[in-house]
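Scrolling down, you'll hit the structures one after another.
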Structure I
Amino acid sequence: MLGAGLLLGIDVGTSATKLVLLDPDAGLVAEVSEPAGYSSPRVGWAEADADGWWRNVWAGVPRLLADARCAPGDVAAVGVSGMVPALVLTDRAGRVLRPSIQQNDARAIDEIAHFQAHTDVADVLARTGSAVTQQSIGPTLRWLRRHEPDVLARAARVCGSYDFIVARLTETWSVERNWALESGLLDFRAATWAPDLLDLATIDPALLPPIRRPSDVVGTVTPEAARATGLKPGTPVVAGSADHVASAHSAGVIEPGDLLVKLGSSGDILYCTDRAAVDARLFLDYHLRDSYFLPNGCMAASGSLIVWFRDQFAPGSSFAALDAEAAKTPAGADGCILLPYFLGEKTPISDPLARGTLVGLTLSHTRGHVFRAVLEGISYGFRHHLDVLGELGPLPARARCTNGGARSALWKQVTADVLGLPLEIVVDHPGSSLGAAFLAGMGVGAFADWADVGRFVRIGAVVEPNPANQARYDAIYPLYRETYERLKDLYPRLHAASTA
């Protein structure tokens, strides 16, 4: 039996809800995962079942406590992280009104154009920290007003994925400050919602709960939530954080200049700074530490693109087998270049109409060539972000690397070669769930300093760039960039033709 003082971290992810228990002295003591998923009922749509996330918490907490051989009273606090800025609508009774609209959803094309046409783009960027893109909550709300007015009329609250779980645990509604910032509706310099943007979104500000800091204790586990989950009533619950922010912190991105590359379902790259570096080609998040920021980029499809390729063109094959095929082909895939815009693209091009594109194919290309082109295309996308981040200040000589793709030796090597940076691989990184647990500890005083998270970070091998491959990618990368520039005017016509 473990002693009291364990910290529960819950991460609401795209493919799974992950839960961990962290002992502040001994590190992780247990972790479990419950499967999740999302649906795409129409082209460009991405939705998920918010009630399913809550059912996963019901199922996951008892398993976690059993695996750790601990009692509910041994849990000192709970933190939650999740996808951002997912959109959850509930009525006054807290019932979910429709599937959550996910951050990579690209349905609100006309509404994005409306926002851009009726605002000063530079002013919105300066005030909110982000350009109006497919990730912005305002256009999505306006889409709902046009297409599902009955749903929006019944809405009493708007919140994010992890805010929803926090509310289910505590019956206290809030939105964490990074959901607010990434929504595109917050004037972050004034620390208030922007009335003109709320008007464009056609949303009553009363639907937006209070904004909280990540380690703020929002409330405690209610008796009803305790019966559902097995937690002890009265256990403190903190506001939590965006998944990529929590993950970056738990990988040791804690000082200005630290850089993280996440090889996950979507592709994230995060850079710690001590100032709010605003750029239309990036998102801006608050670091967990009050004085720091995380300008960052997110590609809509990365690991999800690899899964799609395997399922469609190599059903039954393992990713290791595909890696082996691709490893037999040379860097540059013999002239085959892939644009990874299979869900449109968020940063750095902010083009919801962009499409996945494969150029340079010949009859001599094999499945291995194309799979290598997939890995290289994702890596070129990371390099595009690195170009932008480099304009904001000096970049470090190395980066850290996490998530499922970090288990692929080939993907790691391609990424290091394309970026021209050594990659420090974080070993057995539980990701956002660890960050959420650490936040819970900060909220209840289990940790004295944000840097204490370093005790739980283990660095394994460092992947060094291959100079010959790096030189080849240096030559091909401009062609990758030029391919999009030449085709970007074609994508709207393709969209129009496919929806006519």
Structure II
Amino acid sequence: MPKLVECVPNFSEGRRPEVIDAICEAITAEDGVVLLDKEMDHDHNRAVVTFVCHPSKAVDAAFRGYQKAAELIDMTTHSGEHPRMGACDVCPFIPISEVTIEDAVELANKLGQKVGDELQIPVFLYEDAASTPKRRNLAKVRKGQYEGMIDAIANDPTRKPDYGPAKMNLKSGATAIGVRFPLVAFNVYLDTNKKWIADKIADAVRSLRGGYRFCKALGFEIKERDQVQISMNLVNYPKTPVFRVFESIKAEAARYGVNVTSSEIVGLIPNDALLAVSDYYLRLENFSDEQVLENKLAAAGGASGGDKESFYDEVASSSPAPGGGSVAASAGALAAALASMVCRLTVGKKQYAEVKDEMSTIRDKGDVLRAELTQLVETDCEAFNQVMEAFKLPAGDERDQGVEAANKHAADVPLTVMKKSFQVLELAKPVAAKGNENSVTDAGVAGLMGLAAVEGAGYNVKINLTGINDSAFVEKTKAEANEIIDKARALAKEIQELVEAKL
């Protein structure tokens, strides 16, 4: 897998969907940043957003979310059930693939400095990024919440932020940025509106009151449901599993003559956490995650939607999409993968010590381009489908405008594939020249695949231009595509010459 980091910013807004939509659009404005989930809660007046990307893009993506939140959320008028201290209240980074805790801590510090300096928001580092042991616990960092922290930040030296001014930003508040293990946000509802019962049960399961070591819990009144809720963060689900906490809540609720009516997961949950629940309640014998169909298919290379064989089958089918545009993007992704592979076979070898830093940089850039081009495989299919949907509109101006817009988008997508595939060629050249000579032909194939991606996507740009009436757009786009093709052919020839000179 490529390098991936997950980021889960929580925003103090759960009642205006348009605000969270604008924040999500800002976060995902750059290619390669993928929105996984967004959850809003009216009573808590809070939203949880989850996105994933290469670590090189994570700080800028999160910062764009902070910027938009600072613009659209005013903490001086905010109210809600959930503890909070800022517009973007917390922003944890979670290592996912080929990213260490130390890497994520570095991201947290970079984001903290940027938010503090450019937005003038007090920033506190927490959990694994905490600057002192006392700041690991988010509840202690957020003590007093927005209102109580106004004086504390200004007057208490122990509450001085890690970054930004030692003064509350009245509109945007303060924020906590951290690094943590994937947590499970888990809520349980009871058939009563008596908040004191929820408080008692929360105390019984939460770590600070002698409950479960990795459970943070609070009781809330959910007025629109006329119920109470125990809201929890299970910060280490293997050591404090969901089923154990759920059973304890059921037992505690029975003491007060009330019942659990339902529960909910906020945001995303790791597969292993749900498998543990299934194993517990079904009393499975000799069960392992290898018995899960999707896991077995993925391991065998047969899972739908992501494996090569399935993609080949889809291309070979009678459906017009995925077609040449998606195949071109796939070729570009493979070219990037080969370039990164040669870099990995170079870095760490004594005879290539002089190019270690350069190859490491190219490797990381290649991983980003591979992820982006892989996403463009799907984006190209979606663009084609949008054109087909536009043609289904009733005849008239609306359909004409819809078809025109859809065709422009369908031309823009392969143009993006061309640009990114050309960037892959730019990486493949130094890899062919300076990378591990035992893998020089792999660099050569990266060059050939990169050129195929550029020229293949170029075909798709041009055929989509034939359905567009905007002559200025057509001329500009065609000229840009032709320029990329000319440069790509020249660069691919240079790569070929480098490779053949070493054979």
Structure III
Amino acid sequence: MKRLIECVPNFSEGRDTSKVDAIVAAMREVPGVFLLDRESDADHNRSVITLAGEPEAVAEAAMRGVGKASELIDLTKHTGAHPRLGATDVVPFIPIEGVAIEDCVALAKRVGREIWERYRIPVYFYEAAAQRPERTNLENIRKGQFEGLREEVLRNPDRAPDIGEPRLHPTAGAVVVGARKFLIAYNINLNTPDLDIAKRIGKNIRFSNGGLRYVKAMGVDLKARNLAQVSINLTDFEQTPIHRVFEMVKREAERYGVTIVGSEIVGLIPKRAIELTADFYLQLENFSAAQVLENRLEASLGGSAPEGPGKLAALAQPFLDAVAQPTATPGGGSVAALAGALGASLGQMVAGLSRKKKSQAAYVEPLSEAVAEFQRASRALTEAIDRDAASFESVMAAYKLPQGSPEELHRREEAIQQALQGAANVPLEVARGAAELFERLGQLEGIASPSMISDIRVGRLMAAAGVRGAIENVAINLESISDAAFGARMKSECAALLARVGETAVSAGRS
């Protein structure tokens, strides 16, 4: 399985191209690392570099970038509109394929230690890698910026770095390293130089002040353009789409008598985010991501569908072929996850079509919320298809460990038990998600178009199948798990989940 991560280091230099060139060159020296994007902003005095590749290669590239930045950037002489704490300000690792967020957390911790050992630059951990709850949010760590923290860290133990001595590097400051989901850096420019208005809008839309979930925002002065900007980090674009952010900023700006003159993406944006925005603004009827040319090409070229089936069958054929192969994975657990994902997708379709019908005009808002909920459920269950296969492969790997000595036998047994518990936990998560989906689809019947009731009921059948199928996989793993308390907890929860979809806990009750 391919293992890919993304890393988006932010460097406190956006005006001297030669320095940014040198930092990028240092990172590109590492084999197997791909430079996906490079953005520099003179007003912010900041550059955002996007790297991708195998985790170890990307980690090494990021560390070399930190080292080169510490040689070239002197924060005592640095000014810019964007807050910063270090010459290399942040180094986030993002899972892309074959890697979980937990893997990126472990990688962030290792990179943080290595940065200190190599360059004597202290490190703070944020987002999923945070070691203290208050440091999950970057703004809390960066409070006071380089100049303020440089003094406070000497007298306040609560501001001490997570790695390194309780003092900042004299010119490179500190580095904030973390792990997170994909983030969209999105800036909206206003037709006013009044920074106070941009700050007020940023305060009103960010989640920490009661605004939109998954939104961080602040006001920035673009002196070169004589404009004020609302600078936004969108940490989960599927739950808070980019168009919702744009519309809220637009409404807030109107309160102050100003308008939006443009917006920009810093770095990269997932294609899915653009698809969601296009669907919203164009009010496309019956729109599907499968209508996007690149998506269709990827689906068609990614598998070897036999001659004959239509376009929908061709999309499904690669997975069907994979299940049909005489290999252990993908197996029943992956199929159960797919059943749940199909049920969620049906719910998304029904809610999306219903909200466009005049007969359901009174339910537009809850139907729009349902679209987002079913989309999240479909994504989570789809991801579980690979997670279930990976968990079974971990069990097989544990059984193959050497057993020539008592110590090896002991290590092998511990590894097997740990892998079996992991292999039971994944389908249990699928069952939880599918049971919640089953109930949510039932609630949809009351607000959806009556003409689509059969689609809802098929979705519920798929969700129920996902619950039952996942629990069969829990049960088969429990048979080999020696921890009786663990098994009892799992069986109890399985029984409760089956009851939610109207079934009895026969399979989960095996002993």
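Brief remarks follow.
- Parent structure of the calculated result 19.8, 66, given that Rg and Dmax of the Cα atoms in Å, for residues 241-328 alone is the read-out and I, II, III the choices: III
- At a computed 45, 27, 26 (semi-axes √(5λ) of the Cα gyration tensor in Å), which of I, II, III: II
Values quoted throughout were computed directly from the atomic coordinates according to the rules given, and no laboratory measurement underlies them. What you see is a predicted model; the values in this text were computed from it and never measured.
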